[in-house]
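Asker: Dropping the structures in below, format is structure tokens.
Here, each number is a calculation from the coordinates, and none is a lab measurement. The shown structure was predicted, so the numbers you read here are calculated from the model rather than taken from an experiment.
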Structure 1
């Protein structure tokens, strides 16, 4: 494919065909599915390895359906045309999506952010982002060792995206 998959962000997971007219059940992985899945917008089919398999797919119709969205694509008129797409991801070019607001960040951008105590010293650099049952956890390489930092508002007090820095407030003894 000619599209650079590194510049695409995942916006949904295809679950299964819905009905007979080519609609797909999509679990949204975006805060704004009404905009991302609006008729006329384009998305790309991506495998779990992050490779673009097909696209652009132009959205013909969409609507909210329980916790999911039902989406149909132009040129794919029936169930058999989309049958093999289950468990694939939908992505969109990052520059076509609404950028994060002040104090927000895309999770994939966090690797390489510096972590600094709000009262002073730099504590390390984010080396990995993980999803745990309790939420997002950052692996931080510190001066003497690495540590895990929950990405929660009681610990991360400010996200400075333009400076690629997280300001944190850690409880007494957290790093010991």
Structure 2
């Protein structure tokens, strides 16, 4: 299931009609509203947070909305129950979000306006390389990643499990699937 959340709409419902995500209290209200909506979603969900209508995003709001959503997401036996993808980021939004994610040791997937996909936040180099293989192939198992990166299978498995644990890829049996707004 894919749930798309327009941050401007959540902002309007939470604190009034404007397009700026500023102040920690605004971020907390927006995050609480998102968590309440997702709490009503049964089972697993890919969640697309759409920032395209947000004019301003400050660091404290990025921390409250994005980092705390990632830190508080429920997880199941195989990993996250909510997977987050962000789209509609300006360069300034991306800088603020990347900063708070790195500070918390978190990462997430960003879908660019041109359709490109990248990571923000903190990802070990071997895991980032494994993620690129999974993304380029539309999914991969540890053997494919090990072969593509010329790594021992155990190293490929560790990198893939780190990505799954961080909510950057979704595990489906022996395969790992990339996250996009369509997955």
Structure 3
């Protein structure tokens, strides 16, 4: 895993795109603050830029650097979550503008898997996390289901967990409204 972390950091720091295992499904990622890198992911996925993508952070401190306000209810949900949880916050900050929804909201998940935590911690910024598939195609549950087109389009493919055959599932998603209320989306 050490080699994968080092190579991923090199690629992220140079504005590149990685294919990597998350605490849910395999993802395509880049520097969430780099507009050109984010554009490249939209292009790889053949995805409309009107559909925002989520980002991963390594903890509460980093979360507060990229969200205007982290309400107490979000902290409670994160602490009590039994599975990966993505929260859509109403107001983001310091992220690439083409990553954020038109209303200023952004989906963010604090990761638990060791690879992502170490990469994000060493990188010092959040990374994009979007499923490793062409938009509209099935989400790959394991590495072998990632299309060759995706594998060829990224700058680095992480080796760690490629042989894991346990199908992964997407995270739960909660959206927090500007008035502090929330709704479960998935």
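Asker: From 1, 2, 3, which structure was helix-only ellipticity at 222 nm (-39500 (n - 2.57) for each DSSP H run of 4 or more, over all residues; to 500) = -13500 calculated on? Could the numbers behind the result be given before it?
Answerer: Numbers: 1: -500; 2: -13500; 3: -8500.
Traced to structure 2.
Asker: Right, here's the next one. A value of 24 was computed for percent of Cα pairs over 20 Å apart, for residues 50-113 alone; which of 1, 2, 3 is the source structure? Write down the numbers at each step before the final one.
Answerer: Working: 1: 45; 2: 24; 3: 19.
This figure was derived from 2.
Asker: Among the shown structures 1, 2, 3, from which was the value 24, 17, 17 of semi-axes √(5λ) of the Cα gyration tensor in Å calculated? Intermediate values should be presented prior to the final figure.
Answerer: On the way: 1: 38, 15, 14; 2: 29, 16, 14; 3: 24, 17, 17.
Traced to structure 3.
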